[in-house]
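Each in structure tokens, the structures are laid out below.
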Structure 1
Amino acid sequence: MSDDPIEMPIDGILDLHTFSPKEVKELVPEYIGECLRRGINEIRIIHGKGTGTLKATVHSLLKKDPRVAGFKDAGLGAGGWGATSVRLKR
């Protein structure tokens with residue numbers, strides 16, 4: 001078993017289903033930074049519908065991040081309230 005970091009695609013869509021909840025607090029800000037470095041200013045974070053705890057964590061992180069211009073529930077075709085659309089500052 002290797003402890004090497006896992007390479008994940010940086011395409012503006014972050015699906016949190018493959019991560020443990022404790023990883024989210026570091027992952028979301030790191031992903032935002034990498035998207036900005038790549039010129040991606042619109043991202044979608046898929047947190048699922050569940051109990052709403054993960055969504056609340058994501059929204060709390062987004063509210064505190066000065067690189068975030070705004071966010072809202074994704075549209076129906078993009079996950080509805082199981083995902084959040086985020087607009088980043090350029």
Structure 2
Amino acid sequence: MSTEARLEALVDKKFILSELAGIFLDAHEFIASLRSSNQSQQIQLGEEVNNHLAPDSLGPLVRNQLKDAFAVVAESQRALKMRFGHGVL
């Protein structure tokens with residue numbers, strides 16, 4: 001099941017608001033896009049393909065956007081742990 005489908009299921013079950021799901025999905029897509037672009041560049045350079053992206057290789061705007069996206073992910077994880085894991089996950 002895709003991330004988008006999982007978020008839609010949470011909205012359908014009224015666990016999260018659709019606006020919040022949209023923010024989560026935007027963050028996920030941004031991170032996935034950077035990862036994909038980085039891996040494409042690794043392939044073109046003949047490097048080993050991995051998930052490591054050096055923040056120093058990014059411009060200041062993209063680096064700030066990435067920080068914001070990770071903050072959204074971290075906040076969503078905290079909220080879901082509190083909602084479903086009673087803070088123990």
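Nothing in this text is a laboratory measurement; each read-out follows from the coordinates by a stated rule. The structure displayed is predicted, hence computed values, not measured ones. Cβ atoms are built from the backbone, for glycine too; each structure is taken alone.
Laid out as a table, the results:
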| quantity | calculated |
| --- | --- |
| Winner on relative contact order in percent (Cα under 8 Å, 6 or more apart) once structures 1, 2 are ranked, highest first | 1 |
| Given 12.1 for mean count of other Cβ atoms within 10 Å over residues 19-26, calculated: source structure among 1, 2 | 1 |
| Value 17, 53, 26, 4, calculated as P(r) over Cα pairs in 10 Å bins from 0, in percent, assigned to which of 1, 2 | 1 |
| Structures 1, 2, by distance in nm of label points 7 Å out along Cα→Cβ at positions 27 and 75: label with the highest value | 1 |
| Computed -9000 for helix-only ellipticity at 222 nm (-39500 (n - 2.57) for each DSSP H run of 4 or more, over all residues; to 500) - originating structure among 1, 2 | 1 |
| Label whose coordinates, when distance in nm of label points 7 Å out along Cα→Cβ at positions 11 and 67 is calculated, return 2.1 (choices 1, 2) | 1 |
